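Just so it is clear, none of the values below were taken in a lab; they were calculated from the coordinates. Source: prediction; values computed, not measured. Cβ atoms are built from the backbone, for glycine too; each structure is taken alone.
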Structure I
Amino acid sequence: MKSILIAGLGRFGTQLAKKFHELGDEVMIIDRSEEFVQAALPFADEAQVGDCRKEEVLRSLGVEDFDVCFVCMGEEFQSSLEVTLLLKELGAKYVVSKCSSEIQEKFLLRNGADEVWNPERELAAKLAVRYSANNLYDYFSICEDAGVYEMPILRTWAGKTLAELDMRNVYGLNILGIKDIDGSVQTMPGAKYVFKENDHIIAFARHDAAHKLLKKI
């Protein structure tokens, strides 16, 4: 379990709080808008209405005690920059700041952000990969050269085991899970797993290997 501070509660900040709450982490939220704080209150262990651009407000939160601090003010870049800088000056361990452009990303990194997140860019990249290929059900990038793919199996795989197919050597796939027709997922299946006709694989693979296989499905 981690302790998370989320500064800024637009749609992105609120969804972030909700997800961390579902994962069982301790979540502290803060925003100038009482309305936004009230809306996100079900997903927070602690909440405060306040202007986190002010040093005394951030200092009162004890930002140095949080494992990760998120700055979710991408639409208000000046505010995002100020809060990012203040958090690092006050001893925050790790600051992740939201941005909406490459220029903003550069400024945030130069002013203390440990990591910068551009949701629109990440979503656009994911959608482009997903819809450029037939039979790709889900995808997310791990690094520039590889990602995790969900796709149906080749028809010829049905009735065969993972060991027989030798996925890593033959197809360049590392199988992380198998999703069956009802949507349930068996994680890290053993070598003796026998594929069923409607199975989907969830696999870590280089992009070139994954797209080569997708063309065959």
Structure II
Amino acid sequence: MKSFLIIGMGRFGHYLCKELANLGNEIMAVDEEEECLTHCLPLVTSAKIGDCTQPEVLEELGINNFDICFVCIGTNFQSSLEITSLLKEMGASYVISRASTDVQAKFLLRNGADEVVYPERDIAEKAAKKASANHVFDFVDLGDYGIYEVLPLKDWVGKSIKELNVRVNYNISILGIREEDGTMSMPKANYQFRGDEHMLVMGSDLDLAKFLKKLS
């Protein structure tokens, strides 16, 4: 369990708060508007109304007590930049700030952010990749690599992983097989494909792109 400070309780802040709470973490939420805090009260350990661009407000929060501080402000970049800088000046262990553009990200990193996230861009990229490729049910972006949930190739049906020599011939790894009931299993080399199962494959973006074209 970790301790998190979330500054800015808009949509991104709210969903972040919900997921962190589901994972059993301690959370303190802060926003200028009381209305924005109301819906997160059941999820957080504590909540505070305040303008975090004011140093005295941040000092009252006890910045050093949090493992990670999130700056989730999306409508006022100047405030996001100021808060990020103040957090690091006050000794915050790790600051993750929200950005909408690469320019914003550069300024945030230069002013103390340890990491930058792009919620809108990440969602757009995921939607685009799923829509552009046939039979892609989900995927996880790992930088230059990725994990895709896809169907096996038609000519794989009735053949085993060992027989197909998937790792060598396609330069991808099969991490798991999702059954019809939703359970996940790790297939052995003698696993034979049926054709209707979903499989999790991992590889570089380049190799995965070549593989996905074969699914068309």
Of structures I, II, which gives 3.9 when distance in nm of label points 7 Å out along Cα→Cβ at positions 62 and 150 is computed from the coordinates?
I
Looking just at distance in nm of label points 7 Å out along Cα→Cβ at positions 22 and 166, which of the labels I, II belongs to the structure with the highest value?
I
